[in-house]
1. Comparing distance in nm of label points 7 Å out along Cα→Cβ at positions 214 and 230 across 1, 2, which is largest?
2. Comparing FRET efficiency 1/(1 + (r/R0)^6) of positions 46 and 182 (r between Cβ atoms, R0 = 30 Å, to 0.05) across 1, 2, which structure shows the greatest value?
3. When you work out volume of the Cα convex hull per residue in Å³, for residues 38-261 alone for each of the structures 1, 2, which one comes out largest?
4. For which of the structures 1, 2 does the calculation of relative contact order in percent (Cα under 8 Å, 6 or more apart) return 20?
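What follows is calculated from the coordinates using simple rules that are stated; it is not laboratory data. Values in this document were obtained by computation on a predicted structure and should not be read as measured data. Cβ atoms are built from the backbone, for glycine too; each structure is taken alone.
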Structure 1
Amino acid sequence: MGVAVVSLVVALAAGCDAGESGSPAPYAVAADAGIAVGPAPLRRLSDGEYLNALHDLFPGVLPLLPDLPPDVPVAGFDNAAEAQLPSDVLIARYEAIANLYAAALAADTDAVHGLVGCADWSSPALATSCATQFVSQTGGRLFRRTLTGDERERFVTRFQGWQQAVDFEGAVQLTLSSMLQSPQFIYRVEPVPAGSPGSVASVEAYAMATRLSFFLWESVPDDVLLAAASRDELRTEGQLRAQATRMLADDRARRVFWSFPRQWLGLDRILLDEHSVRTPEVDPGWTAASQASASEETELFVENLITQGGHLSDLLTSRRAWVNGEMARIYGLPAPGDPTAWTEVSLPPAERSGLLTRASFLAAFSHRGATSPPVRGNGIQLRLLCQMPISPPPGVDLSQPMAAPGEGPQTNRMLFETRTKPAACQGCHGALNGFGFGLENYNAAGEYQTTDDGLPVDAAGTISGTDVDRPFNGGIALSAALARSSVVHGCATQELLRYALGRAPVAVERPTVAALTSDFTRSGGDIRALLTDIAASPTFRQRVVEEN
């Protein structure tokens, strides 16, 4: 690995220590490789993971569900362990959803037959046998492991009590509801491996199956993974690579292909309420359909690109797009025959290239009615370069700059140059504006423009704080340069590892991040290869032995 890459990742990892919360995280060094392993916090299923799990466990069952309280993202990620505290509302919604699913699954005798796997429970002996089979099989799928003897006995005892109080079908419904509300289903509980406290050990087999499935599918393990866990075949790097390769070829992997870039790059920012109140009077290029269409267009682009083997550079430079009538209008393309259908097209080569020139990014990182070069620049620095912004000093005017009456026409760039000209502002705005000015060819609605207030647009900018620092002109040149940047590849690696672990990489994991970054860069930014490398990495397949 080159010194530049190592230095890059060390710089990226600074500020990702667990010390962000004021106390050091437990970690240990694997004696076999000298690789440090960070903490393994208890993780609750995120809203998306929880709903995916129900969908995959019970396909075809679609009760009308109440909304879950939204997860609060940490550093952009809604699966962050530190933000997954329960609330009274969340617990109540879990109870309601468990009851709805249990009622739907036990709606009639035929449904109970299919769920329990027994055709006859007419005698006490048959009922006990069926109850035990139901508890073992359904409990094993919901808890993602074999039930312990105590758990099986406890659930069977409850089942028999409910059967006496109601009937067999009622006992199935109540037992299923109870299991769906259990912490063993809602949380990803990992047993502490054997060993001396502070040492490193492999993650327990069933817990490893759960790690893999929620990382690559955002859902529960399938029968193949659980069978591999039962044979203790999820321990070696080779075994994990083989499973990851299989899983990434499954349609369920499309979830991570969209979910990770969505959270890392803020691609759903366009759906925030502040963007739903735009009007054509404020943004002439905006309509009631723009917000949802811009979001869906980006999802189709990202998901299809990665599914078909696209690399990181493709996300920043590809002109492939899927447009409906609304997006064709915004991008200046001929309207499709069916304005409601999505059609694959190639975007104009002189105007669009990759995510930074898509309406979802451009409109989301703009104010209503006007672009904001600092906001767009901050979006690039924070999301693509993993560089934290510096808060403006107190009392600074953060409003959109406007020309004074009688001053004559001025472009948006000219107004921001005047506003941020003082030396006290340039420490931050030199870099922010350097990125953001290069996107001034796109208005607040994401439409391409060559004039602003009657004057020619100046889209010259400067890249700084990277290994590809240079002047550039326009969003296409900016995207092409960032697509080659080792800093961008390092940021993507760090953030994908954060997504996989539910926490930021800690300082002692810098060698792991550096090794992953080096391989990712050498692969040309192969995203599927990076997903596999992380699944097989020491910090993902090992954990610290903690005191019981």
Structure 2
Amino acid sequence: MRLTVLATLGLAALAGSLLRAAQAPAPLPTPTAVYQTQCFALDRLEPADRTLAAEWLEAALDREGLYTLIGGLKPISTGIHSLKFDSAQPDLAGLDQARRIAAALSCGGGSAFVHIFAAASGTERFADVVLVNQPALDHTLREHRAFFAPLGLTPGTPGLQVMAMIDHLPREQRYRGLGHLFGFPNHAVDFFVEATVPDKPVVGPGKDRDFFSVPVFRDGTNYFVWAVPLGHTPLPADTAIVEKAAPILKSYRERRAHFIGPGKSGAAELLRDWLCDNTGMCAADRALQRLSTTLRSPDSPLSRASQLLRDRKPAEAARLLKELASQPMDDENARRRRLLSEDAAVRTGDAAWLARLSDRPDRYWFANGYLVFTAYGYMRASDLPAAREYLSRIKDTDRMDDRERRRYHSLMARIAQLEQKPAEEQTHLEWMIGHQAEWATPRCQQCHDNRERYGDVVTSFPLTDWWVAERYAAVLRETGRADDIGRLARQSLTASPDNVEARLRLAFAQRALGQDADSEQTLRALPWAAFPDRSYRTPRDLIQFP
């Protein structure tokens, strides 16, 4: 029966180890950001699936799924939607629908999958839609490596594979593994594994155990809950999770009132507003940084215009946006108004309006970004001339934002490497080095800082493992220019000891000459350079491209 599985899993959700009482939590890995159209893209589903997806997502946020999608306190949450089938005469239409819906429940490190439980009752089998926060899961796999590594589970292993492995383990290992995945304190893991003995005569609340619950939006106490001994006094590890959950729940209550209810935009839009920054990029790690961000009211004119576009009423949206054109707005709302207006102008065929909207210095911002990724696709297809052609179409490279400029120079360096053009490759690598020299400045830290964990302290960068450093050293060896670059860099450092670009060039020239100890010593002068004996301050949005 289903009750059998719930007894196993509901109680097995009494384990884990995301926090330690006396330690600050280790930094979570940075997830891959996606553009907002890829974030919980329920509109790609058929209407019937879309309705169910919205219901499941709202129910998950009202319960423990909130702490998976926001903050990763609970790396995995089961029970988002439960279903069963008869293995003797399997009708899997419901299972297929659940898989379609789960595929749409994803955004920058958060995702969903369908898990079929190993346990069965006769011919009846059970399945759940499961939410996973991949960065939090990776952290758990790393923190409890002694348990997970022998199973072949390491950071980066998809949640579906992790759950499948753990679910088929013997009882004690299964309970311990599930506990770690469900994100509860170590003492609760140990207690549950030791207390859950087969055929124990007295089991349950107030008999052999009590329960400790973390509040959720929905009434009740059996969602984010773990077992504790009778008479248990909350430990620091218990209260630490509650303290971390409190601001998440508070922010959710406020956001829910804005986004969920009759006539409102719904749970998916709530999450997009929470997980996406003002550039339109979305990832799981942005949620905690945006706990106190001013909410977009669904009743505001811009929200109404956005909803009209989603409802396929571009003419009505265009009229509203034109009325708003002369109203003063802060930078973020003005940018949002322009993006909505561009969509409305295209959909209504209003060429004159579109031309007026595009009369600005950064008019090619979107186009240049797409050209970069198109060029990347041609490069991967080994069509280097086509890749170069698309990059040559980029307008106003000096007006590109830093991220797109880095991508542009990275692609140009890689293409030159593939075409064996070391002089050209060196030019683009040197631009990258010059840009990297500003890592400790607000220009870089405004995107890569991690104030939630480190305050104003500059985050780390793995210079010794940086592909640009490796390629630059290789090019200098190939061209025989390592001595010249090193000499010029020393001269610059003598004149200005704080010249970070010169220091980087010197270190990489030393690397090219095989002077690894000297190269390391040169880089150690930079407090943000990562080394094994230094605490690593994980930066946000640090993803290698290409």
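1. Details: 1: 2.3; 2: 2.8.
Largest one: structure 2.
2. Across 1, 2, FRET efficiency 1/(1 + (r/R0)^6) of positions 46 and 182 (r between Cβ atoms, R0 = 30 Å, to 0.05) peaks for 1.
3. Values: 1: 149; 2: 137.
Answer by largest value of volume of the Cα convex hull per residue in Å³, for residues 38-261 alone: 1.
4. 1
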